[in-house]
1. When Rg/Rh (Cα atoms, Kirkwood Rh), for residues 74-217 alone is calculated, the result is 1.01; to which of the structures 1, 2 does this value belong?
2. Could you tell me which structure in 1, 2 was used to calculate FRET efficiency 1/(1 + (r/R0)^6) of positions 50 and 234 (r between Cβ atoms, R0 = 25 Å, to 0.05) as 0.55?
3. Which one of 1, 2 has mean count of other Cβ atoms within 10 Å over residues 34-41, as calculated from the coordinates, equal to 14.6?
4. semi-axes √(5λ) of the Cα gyration tensor in Å was computed and gave 25, 21, 19; which structure, 1, 2, did it come from?
5. Which of 1, 2 yields 23, 14, 13 for semi-axes √(5λ) of the Cα gyration tensor in Å, for residues 130-201 alone, as computed?
6. Figure out for me which of the structures 1, 2 the number 21 belongs to, where relative contact order in percent (Cα under 8 Å, 6 or more apart) was derived from the coordinates.
7. Assign the value -13500, calculated as helix-only ellipticity at 222 nm (-39500 (n - 2.57) for each DSSP H run of 4 or more, over all residues; to 500), to the correct structure from 1, 2.
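Throughout, read-outs are computed from the coordinates displayed, never taken from laboratory work. Bear in mind the structure is a predicted one, so any value in this text is a computation, not a measurement. Cβ atoms are built from the backbone, for glycine too; each structure is taken alone.
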Structure 1
Amino acid sequence: MDVTRKMDEKEFREIEARLLSDKKMALEMTDDIFKKLNEQKPLTPPAVARLRDEMMLENTFDSNAIEGSRLTLRETVLVVKEGVRDGNGFRMKDVLAALGYARGFEVILDLADQEIPCDEDVIKRLHQYVMLGAFPEYCGVWRDHAVRVLGAAFKPAGFREIPQKMHDLVAWYQNEDAMHPIEKASRFHAEFETIHPFADGNGRTGRLLLNFMLVREGYWPANIRCQEDRERYYAALYSFQSRGNVDDLTALIAVREAEQLLYCLKIALQPEHARQGRSC
């Protein structure tokens, strides 16, 4: 498939359906687009800044919506970019979640630019942003009590096991060189969510970490969409937690990454004066 030509929404969705059921094909397509994007003239700094801003807003909206935030994408933009803090029936916890996640997203981009490795300190720091204004005693601190995740197919790690399990998970990530970067980040995400190391905010922290890992490998942030992906995302986590199979999650992340790369490629192929971003 020539990924450099214009692809309409219907065509991409038809391809997407096939890729979501085939991890190998999804990774191959992502690699193909990644290679073609890197063969182009680099995007201008203003274009990169605009793309990052769009992705920050979209990820903030979708990641929080997955966890139950009532803010729409437009309301998320109002909160994050225009300083709206109340009115229109906004719940304060949703406002704080948007502000915290947006800042955490900016931090992962900064850390990746500085080539800071993923370690336990980074994980705890990101959790502090996710938990902005809520449960200050638990912000950036490993869980110190037992929890049960309703409807889950797994039992989270016992709280006394968390320090060692997180140490081992980070060590595995830092030393694993053979696995495809997207599959590696997906497996880390699945393991992280299964350990459930924090009292709250594990999902949002895990998705920030996932994108931190992708960006450090030269990719663009991938967005797991609430409306389109939430059911598939949780089913993919269930597949890992019940059978140890990370293929479904890897395919989902690869498809969302391919989508972002394709969008960036189309912008890279445009004359610089015509490079416009999406409208939020």
Structure 2
Amino acid sequence: MSYFFSNNLKLSYQTAGSGEPLVLIAGITCDNQHWSLIKEQLSKYFWLIMPDNRGVGKSETPNVDYEISDMAQDIITLLEHLNISKTHILGHSLGGAVAQYLAAFHPEKVNKLIISHSFVKFRPSSIMFCEHDYLLQESRAAPMARATGILPFIYSDEFINDSGNVESFIQNISASKNQQSLHSYKQQIKVISKFDSTDYLHNVSAETLVVSGKSDKLAPPQDSIQIIQKISHAQHQEIKGAHVPMWEIPETYIDIIKKFLTTM
């Protein structure tokens, strides 16, 4: 694990592979282990830069609330730290919101852009999901209780119907060593609730792929359609599965990323 400072916050990141740089920006509550099932294969083709967003993983949590713009500035500062002038960006969910802001306001830093399972504005039902999960954590609910609340929202029925997948998910919740603090989780919920790229998304000029999951309940395909209505030149690819393709269908996800980023 490596570290850099952004606005006096000590933030962590991990790198892997070589080649053209690709920054992977994870979603709400997720640290750089979010990419663990796709990291090895993607690192054969790209230099992966995987930050822990502020307040997640081994990154410090700010004392005050912050905005998407602050998270985007963290990425800009990381690029400067690594002497990267321009990079591919893949943002997933909340990370996709950060990626939108980056591409709209710092176009000179973005080569190709992938906005995955994200949104122009986070829908109220999805905010309620996050708040419900927060309350479960606050009450120290058992891993099974959290799994019951989380699984139907982020995985497809096909995935959940395999009892082995459910057992593995519960074990991962129980064994996680990088539990996010409740304070940090609440901060992220505020950030994602306030996010709205309606007024600036049309400024994105990078070649863009928007990816959605057919069974995604947190950011349904309609949310991706709203994005491509704002980015007129963007491509849209709907894939099977729900909200977390890097966990549910990693091989398919790898192929989509690799094809888009390596095609001239």
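1. Clearly, the read-out refers to 2.
2. Numbers: 1: 0.20; 2: 0.55.
Label of the originating structure: 2.
3. On the way: 1: 14.6; 2: 18.8.
Source structure: 1.
4. It was calculated from structure 2.
5. Considering all the candidates, the number was obtained from 1.
6. Clearly, the read-out refers to 2.
7. 2
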